[in-house]
Every structure is written in C-alpha cells, then in structure tokens.
Structure P
Amino acid sequence: MATTRDRALEAAVRLVGEQGVRALTHARVDADAELPRGSTSNWFRTRDALVAGVVLWIAEHERADMDAAMAPAATPDEVIDVMERMIEDATGRNAVRTRARYALFFEANAAPGAQPTMTAQRSIFVEWTRDRLRMLGAPDPETSAPAVLTTCAGIIVNRLTVAPGLPIRPTLEFVVRAALDGS
C-alpha cells in the first residue's frame, strides 16, 4: 500500500501533468489523493518543497524506466530501438508524467532546489547517448549527443502537443546516422 507521501506525490504529478503547474497546491493534492486536509503540507511545508518533491519523484521513476530501457546497445539500430521505446513510453503510457516534467522545467527557476535533480537526471541520458555514439565510432560524440537528445526532446514535445501520431523512427534514424557519419 502506498504511503501518504507517495499518494500525495502521485496526485501532484497527475495534477501538474493534466492541469498544469497552477493546479499544484497542497489542498488540491490532498483532495486528488483523497487524503485528509493538511496531509501534503506535513510532508512538504512550502510550495517550493512540494515542487522539489515532485521533481525528485519524477526523476526517480524516470530513472527506473531508463535503467530498464537502456539495455546494452551495440549497433546503430539497437541505439535507435532504445531511444524509440523511451520516446514511445514518454509520450504514451507515461505522457502525464512527461507533461508534468516539462511543466516543472520552467517552475524549477522558482524552486532552485529542484534544479540539481533535473540536471543529474539529464546527465544520465547524456552520458548513455555520448557513450553509445563514441562506441559506434561517431567522430564528435561531445557535439552529436546533445543534437540527438535535442531531437528526442523535440519529438516528445511534438507528440505531446500538435502531432500525437508523429513517427519516431525516421527522425531518430536520420539524426543518429548523421551523428555517426559526422554530417
């Protein structure tokens, strides 16, 4: 059974992912999680603390998903397969969580304590991508890894907003192969 804290965080992610950052209040989290009034503020005294808690919860869950998805990938097709699955998950079964993460990117400026968590989370994927590109012989993995990741972020934003059916693989193949060719 989920703890009161877990229920509050799950509700907070759902609220932000479905209704935006303005929906993130202690009272709304309590109501959505069906907790007694004041429960969320017992765990997170301020809104900044609540934002930081939500960011950490998202990071922990995304990290678990990444650890499971980031299987060894030794060929360009395997790297593309991993990235495609991760984007599919981020825009499919985990779309609410992804929307919450994107909304909180901007809120992190108002909650500076959340920034290190976001930076650490991103660095895991940057490192994995850079290492895969280096292993596959990319001439400049330091430059090409951010290009690949920026493309992934663009696909995610497009699928969550204006193009839900946007094909993932053709764009990933293009950018990964260009990174490997040095084009």
Structure Q
Amino acid sequence: MGLKENIQAVKEEISTEEQFLEGMIKGERFFNRNKKYIISALVLVALGAGWYAINDIMSQQRLKVSNEAYQALLKDANNTTALETLKAKNPKLYTMFIFETALVKGDTEALKTVSLSKENPILADLATYQLSQLDLNATPKGELLAGMVLLQEGYDLLKDKKIEEARLKFAQIDANSPLKQIAKNLEHYQGLK
C-alpha cells in the first residue's frame, strides 16, 4: 500500500511539473507572438512617465520664477524686468497684478486692458464693472456682474426718486440671481431707510 501511494504521489508531482512547464511554454509563445506590442507598450509607459516628470519639473520652475517676480513687484512696482518675467511665465498672475495696481491708482487704461484680457474671464468682468463705476458716463456690463450693475443703476435711480425706472432695472435682474432678493427689498422700501 505504501508503494502505491508513493507512485501516486510521484505521478501527481510529475503532473504538476508538466502543467508548470506547459504554462511556461504557452507564456513564451504568447510573448513571442506579441513581443512588439508588449515592448511598445512598455516604451510608451516609460516615455509618458518621463514626459510627466519633466513637465512637472518645468511647471514647478515656472511657478517659482513667477512667484519671485511677483515678490519683486510687490516690493517695487516699477521693476520692469520682474513685470516682463511675470508676463512671460504666468500671464494670469500678471493680469491680476495689473488689475490690482490699476485699482489702487485708478488707472482706467489699465482696467480697459484687463477687461479685454482673455486670460481670466472673471477678472475681465470685474475690470469691466470697475470701469463702469469709475466712468459714470460709460455703461459697460460684464457677463458675470450684469446683475450687480443693474442693481447699482436701480439703486441710483431710487436715490433720484425715479421709482418706475428703478423697477424696470430691477426687473432685468435674472430671477435665479442672488441679487434678486436685494432688488425686491430695495423696490419694496423704495430705497428709504
């Protein structure tokens, strides 16, 4: 009985080794058939990882240089080298700096430049709104702050006791706007305290 069990164990062991060798042969055949595709995929993954790493390093370097230029501009707003560096390395931060200095100085030309900028639409809209506030004859309306402009115009009309014209301005404010409730309150109290 021991001999039969030993023979059976040897057969099972040989069967397991055969299956292992068979799997290795199938794997080798698969690799040989698809060697070009496997190597191409590995090369593409390596190139993609390398490109990502290089792009990340370059982005960090650009960020560092633009931050240094911005710090230099905060210390000396007339530093033209830092201004040009900021414009080249980080156009959005450059536009923000121009907007900030234009607000401080009341520079309408710089605000017009920022309002025409395509770098930051929200900032361009804020510049458009600031222009309308600085130049009372102008009526530029931004896309995002149109409700605010209408609210301001309606309030000015209420102060001049032009109730019906103010109601027309308030009616133009979008119903979903958070400013609509303020407009309703102003309309109800007619600007009185």
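All of the numbers you see were taken from the coordinates with simple rules; none came from a lab. Predicted model only: the values in this text are computed from it and were never measured. Cβ atoms are built from the backbone, for glycine too; each structure is taken alone.
Determine which structure produced the value 1.00 for FRET efficiency 1/(1 + (r/R0)^6) of positions 22 and 118 (r between Cβ atoms, R0 = 41 Å, to 0.05), calculated from the coordinates; the candidates are P, Q.
Values: P: 1.00; Q: 0.05.
Going label by label, the one that fits is P.
On distance in nm of label points 7 Å out along Cα→Cβ at positions 62 and 174, which of the structures labelled P, Q is highest? Walk me through the numbers before you get to the answer.
Working: P: 2.5; Q: 3.1.
Once distance in nm of label points 7 Å out along Cα→Cβ at positions 62 and 174 is tallied for P, Q, the winner is Q.
For distance in nm of label points 7 Å out along Cα→Cβ at positions 14 and 54, which of the structures P, Q scores highest? Could the numbers behind the result be given before it?
Values: P: 1.4; Q: 5.8.
Across P, Q, distance in nm of label points 7 Å out along Cα→Cβ at positions 14 and 54 peaks for Q.
When mean count of other Cβ atoms within 10 Å over residues 78-85 is calculated, the result is 14.1; to which of the structures P, Q does this value belong?
On the way: P: 19.2; Q: 14.1.
Corresponding structure: Q.
To test your reading of the models, identify which of P, Q gives -24000 for helix-only ellipticity at 222 nm (-39500 (n - 2.57) for each DSSP H run of 4 or more, over all residues; to 500) when calculated. Don't skip to the end; give the middle numbers.
Values: P: -24000; Q: -27000.
Computing helix-only ellipticity at 222 nm (-39500 (n - 2.57) for each DSSP H run of 4 or more, over all residues; to 500) on every structure in P, Q gives -24000 only for P.
Could you figure out which one of P, Q the value 0.00 for FRET efficiency 1/(1 + (r/R0)^6) of positions 6 and 94 (r between Cβ atoms, R0 = 35 Å, to 0.05) was computed from?
It traces back to Q.
1.49 is what came out when Rg/Rh (Cα atoms, Kirkwood Rh) was calculated for one structure; which of P, Q is it? Don't skip to the end; give the middle numbers.
Working: P: 1.03; Q: 1.49.
It must be structure Q, since only it matches.
Which of the displayed structures (P, Q) returns the greatest value of relative contact order in percent (Cα under 8 Å, 6 or more apart) on calculation?
Working: P: 23; Q: 9.
Sorting by relative contact order in percent (Cα under 8 Å, 6 or more apart) in descending order puts P first.
Can you spot which of P, Q the value 0.00 was calculated from, given it is FRET efficiency 1/(1 + (r/R0)^6) of positions 30 and 70 (r between Cβ atoms, R0 = 30 Å, to 0.05)? Walk me through the numbers before you get to the answer.
Values: P: 0.25; Q: 0.00.
Checking each candidate, the match is Q.
For distance in nm of label points 7 Å out along Cα→Cβ at positions 86 and 166, which structure out of P, Q has the highest calculated value? Provide the component values of the computation, followed by the final result.
Details: P: 1.7; Q: 4.1.
Result for distance in nm of label points 7 Å out along Cα→Cβ at positions 86 and 166 over P, Q: largest is Q.
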